[in-house]
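Every number here is computed from the coordinates shown, using simple stated rules; none is lab data. In this text the structure is predicted, and so the values were computed from the model without any measurement.
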Structure 1
Amino acid sequence: MKVILKDDVKGLGIMGSVVNVANGYGRNYLIPRNLAIEANPKNIRQLEHEKNIILARSKKIIRSAEDLAKKISGITLSIEAQSGEEDKLFGSVTSMDIAEALIAQGVEVDKRKIVLEEPIKRLGTYTVTVKLHHDVSANVTVEVKKAASAEEA
């Protein structure tokens, strides 16, 4: 089944492209979620007409992602965590913790856009990538510091 993508679909294609997918995937997932429409002659003619609108919308999304990337790049996050011997953390710092720290700084980013190869399990300074768009990403500096425990106070 051929469909026209109305939005970017990870692993499939970008907005406005015509792709070939399995019948069930198109009929049961893409079309009901308004991610795609069936690629029949009428819809293809309509797509040609709407391509300029789609391009303008795509440029606007990229521009807003670039603005957010500039804002994020200058931020250094400080996260306090309980640690034991050899600066190992009790638990770990995950993408959710980083997303919450970004929200505290006034920048709202979905935790799924924060790219961590593996959770942070030691104290120190780390550079974490935030993938805002398939063409735009930014780096955030995350400082993991030892939290003041009740015994030290």
Structure 2
Amino acid sequence: MNIGKTIAKLRAEKSVSQQQLAELLFVSRDLVSKWENGTRRPNYGTIETIARFFDVSVDTILNKEDLIFDELSECFPESISITDDELADILNTFLHGLNKRKIGVFINRYYFQKSIAEISDEYGIKENHVRSILSKTRKKLKKYIEERYRE
């Protein structure tokens, strides 16, 4: 079952409207609707809040590993086929070109599968800053891979 359908099912079971859930999460009802129809996806922290509200585990709503790998998968163009050995080489070479903080944030998210909140606490930076670092790093990785395989 996908995230949106699970959220809708949990809402229905507890007789909670989209508006009520939106107010709890400080988001718009329209955003909740987009989650449920699959055009958007809540971030991990929001999923944790939803799970607490409905008194279920995060794994009921989402497999954390799937979310993390979905984020990372956007770095790899579909037209490029990469073996596991090539992937390890690409990641090692790419990471050596980053500063220590960016390497740490990247490794904590994609190897240790830590949440944005956990990384934020560890580095003493805001969650939005962690998201920004990860987003920019993924874009750089995608560009790095495209350039490497353009040759």
Structure 3
Amino acid sequence: MTRLTMELADQIADATLAAGRNRNAQPLTVAVLDTGGHTVVLKRADGSGILRCEIATGKAWGALGMGLGSRVMFERSKNTPTFFTALAAASDGKVVPVPGGVLLRDESGHLMGAVGVSGDTSDLDEECAVAAIESLGLAADYGQNL
């Protein structure tokens, strides 16, 4: 089983920011959290907005808390808005249920943590996280099997 070290989290963050530059994204912020929801690495590109740290962390934290990518939460929120209102209250507003929160799994499928990205559209945020995770030989679990 691959362990999420600070070195690996740093590589994921750097690869995410590079993916954003390669896609001409707005300045991104990326949060890499361990399975306990603790921040291992948080990086923001020059010019990234002042709320982006909280949003990126909230996307990753919500994915970990619910055990599914934030894209799935976004899709489910359309049919169960009352549940997501309750989820916001239960999490003290920490959960950000829009695409860009991706569960990080090793090559065997074991959960290692989550990556959250904010700065451009939620779809592009998610795309950059997935590209970074996969470029390092890891698995991105973001709700691709909806």
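Supply the structure label, taken from 1, 2, 3, corresponding to percent of Cα pairs over 21 Å apart with the calculated value 58.
Label of the source structure: 1.
Which one of 1, 2, 3 has helix-only ellipticity at 222 nm (-39500 (n - 2.57) for each DSSP H run of 4 or more, over all residues; to 500), as calculated from the coordinates, equal to -10000?
Answer by label: 1.
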